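*Asks:* Multiple structures follow.
No lab work stands behind these numbers, since they all come straight from the coordinates. Only a predicted model underlies this, so the values are computations on that prediction, with no experimental measurement involved. Cβ atoms are built from the backbone, for glycine too; each structure is taken alone.
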Structure 1
């Protein structure tokens, strides 16, 4: 350990005590990756190993940690539960990982003002359950609700369950407590009233910023009165492509469901191969309704008529309930003992059939075991979240498979959409997504974070461990080369092989 590292460690211990600062190799390895394990080759360009991991309990402690980072010119990387997959919560140049999950209190449920005040490290499921017990409804939350933290989802832009009716997480925030890159602690909005006609909207500045502009420590969420009834419904079609007219018809009707999500026929097939509960063959469109008994009945009648019109099959209440309960377990195929990684794009709804065609063609060309799941996020936007199963212990296959999210992003661009998220691997996409506005975003980052200590190498610009910016063309060429290698390799069969073993092992154990 260098002299600077010793001094940094001692400074951090003075802030939070010795039990909340970790510098062991085991601890640092745990914090060097997120949901999707990165191949070892990433270490050639990035230093994903933190120098220290610290678990603060208050905004004041976070502020002091940031001031230490400024003094020693060392990066700070805010981290929630790291349930995302693009490297947004891991270091690019080492540094101090600030584990916000240690700040997990639900501070206040305000039934009069329809607000919930929570610390940023609180898990969404905990917030949802506590609010519901007090008669309030959390209207927008991630499908990874059992693990994802409030602050983590806000930092990634927050598209998830409930967005179709109530908007993304950014549209359901009253205010946030944020520690800036100079250590100041600010409130971004107001309690009790909306942030209109009061200068710049600071809530919007930090939503989706991937921790590059500040560290969110507390959030005041808007809530709704708990519904009289929450009614899940499910409709089956031979393929996801054949379900498109039904999905489009819902979005062009006057009803507004709580949530519209889908799984393709391949996902259902994967579950069947594992011996899991499945509703037969075909893609499923899962539509959740909420409100009064009367309003939900009207909406369900509309859905039933549309389903019949487009040759869909309405599933039983028990299947619909099962699918709703499974909404947070999109990646069950991982249970066979393999890794799953995903891509994320949004496209105009009318492009969905063309995008599906191109995705399945890409999967076929790359010889991958992959499925398409996703949701409708507003009346004209559909999010596609294809995931692929791979053996990360097979170095070449695991590495080359990571080209898939890049190629998926290209499909999104081609059809008038864009990738979701930037993180460590795709920061170079920002100029293509935002055009001239990307330069303004870079200026904002420079002004707020002149020392460039706040989660460097993410969102705004990819930067190597040596501090060298990565040109987008270099990343594109590298990903393109990996995709080319993957396309000439034998097709993946790991899932099929593992699924047979899994099904045999778990036969008769009441799988779900």
Structure 2
């Protein structure tokens, strides 16, 4: 079995049911599958073969999910690109993944054209709303030239389905190779853990370039014959309008998203009684926000907290709604078809309530990092995936995340890795040393703060540092504040003492 079968089954079983709502358009399962098949035929005519990589860069629109299913029907491997990245980052991912096709939204035509000459493997560029003379083929013309014929390519559970790039502490993104089997087992784990039902209507708010939105929120709805409402850009009013007008059952998001939704001044103007399930991820949802969500969604019986990582496709543990208040702070129990435990530095299991690294193994864990054996060996040891998260487990088997071993900063649901920002800062001719930490933020969860040591005789101000980072990194990674210091506190081995920076910082 492969992922394309999930769509084919639902198209056969529920042909007239609405599958996708996107940018004011509604596609039945039959219409959606027909568009996917036309696109698949076009890709094949342009030379796509099993195993070829298909990169795509879109907001949450029907184009993204059409390309996804069209590619996997041919045995292609999709490589989503974070639309918030700058040219240097996009270039690295496209070249590292050795993508053959690159599909993109109209909004990104300019930035893609600026790096096009440095893209080593892309043969076919296809963009939305392209005009005659543009460097890329037009998406609709590309798709509509074909007939909606089903494509049969022998693709199994061990074949790659996705290369999902996640930043690492080395500063360069790593491509987690997720197989069809990984996605299918993740589907079964998550459906059982979240108690998902057939035919639900769900908002897809998180970006589809993340495994959570693609594999948990969207793919599950396709498999269960549900309706996915793709939110192109998060806006509280748009979300609330969909809930009241489309009788939405399921809403999923990060604590930052829920915080913004709850602060919307016209919240009480909308009917939210259709919501029966609310799930959260990316970081722990504060108790106060949980209680407020239960008030605005009166039919919700507790909030589901989902914990995972890209390398696990992504689900590892789920705290069910019934436990959301009684087990606050917990990320729940391991999903059914997966083992998880807490280990010490030598990989030995720890007793309850002792803090160590959370490791897991199961059929949802990635094959490894694309073209990076060393990085794969560092995180997969004896079949166990080392998450890099410090955690503990109580006597009842419930897991609690204590800290992040990798110093990752989570801001608005996005993972931000300090080392990547630090390496960028080190390249500035006026900077002698730098260290980046996450600081608590009531809206975003955390924001980036940079501590800078200037070279003797050099001058910089806060805005100049922020602008420099903005020119070389995605906007969400740039520091929100900068503090100039005489030195960075370090331990005897030279590692920055980030705990001291957090404790002693001042605005």
Structure 3
């Protein structure tokens, strides 16, 4: 076998395009492994570890596209290069063949008279400039891009507020506006429950729970995960609350976020006190006492937030549905599963594509498990020095920047999570692997099916592992909620109704 690299300098393609091309290269005759990636530090390390990148090309820059191939001969390697070039040429031709095409935002605004919304998804160093232009054209903005400075975020949000516009982001992955899903979102009913969230997957989880209860979403406004930081001060959260308070289609409001600082929390509660509509607040990990003298009803989990919003919409008194009967059902399942373990098996490995779902799982477990190792910041947990290696109880947000630098998010490309799952299976101390499956717009066409090879591998071992999954999706999502559930359950995966329920079962098992 030989290893070949082909470098295209100063040639940028988005990670999703390159992922789709890479997935087809290994099928070429004589090719053992192949991939095409941008030359970020993380991607270069991945390619090097996989034997796809030669030492002399470790100096490639993030603006360079790298084709790496391990093949039987030069002819097979050349076939990979040709296949990549043809795929990129085909993409360029398709892009040029659209009915409406504009090279600038100004041109697009002229062609689409009456447009009032723009989605910006560019490398961070270019994104702020385009948001500026969009706001100048009186367009509301969903800023999908990350790597925007805090200074630019504050400036752009202040500019939007001054013009009466939304500037959702940066790093805003999900929103539903007037029934239109933007970014990663699920197909949910229209209804009278509005959401404002500093969390994409948190927004998805709540909207799905509302949908499954037979109710629907008026609007779901994302703010970007940094909005409630002290520097930004909850600027877009406050705008979102105001917008939902004035919206005639919204009767109940849900707030979803990790706990902000005290001063930002005071701002939010002050704004809430001026709103006559009922408000459910899911400040994950926040102190419920802070809400005691406010008009915001405390929800401990994302599931509680969705359930309570529906209860209020029905005219009922809001309460958590986590009761003794549900607890007993999980304990019965746990009792049977634990009979299968040997004396070594004692740890949970949580492999999540949703950052807020990871956070919620750790919140429920950190007081019970002792040490939790993780790659995201949370008081009372231990930050992993080497993210590539799990220790003890480990919970990973695999949508974190470390894993997505130059690569598609695991909701789009599950391969990295599949590889990590396979490595966790080989650890004799692992008892439980807990994971999420997120359906909807933007997500992989078969996220459950993509993880089945690891689950099958585990079934071949004498040491059984309990797989626990939660599926965030609806009957309307293209992947098919019941189809995805059946694929997992056919291999013995325990599928729970919410992330909180799945997390509680995992805890009972260890």
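*Asks:* For which of 1, 2, 3 does distance in nm of label points 7 Å out along Cα→Cβ at positions 141 and 237, calculated from the coordinates, equal 2.1?
*Replies:* Among 1, 2, 3, the structure yielding 2.1 for distance in nm of label points 7 Å out along Cα→Cβ at positions 141 and 237 is 3.
*Asks:* Which one of 1, 2, 3 has helix-only ellipticity at 222 nm (-39500 (n - 2.57) for each DSSP H run of 4 or more, over all residues; to 500), as calculated from the coordinates, equal to -10500?
*Replies:* Corresponding structure: 1.
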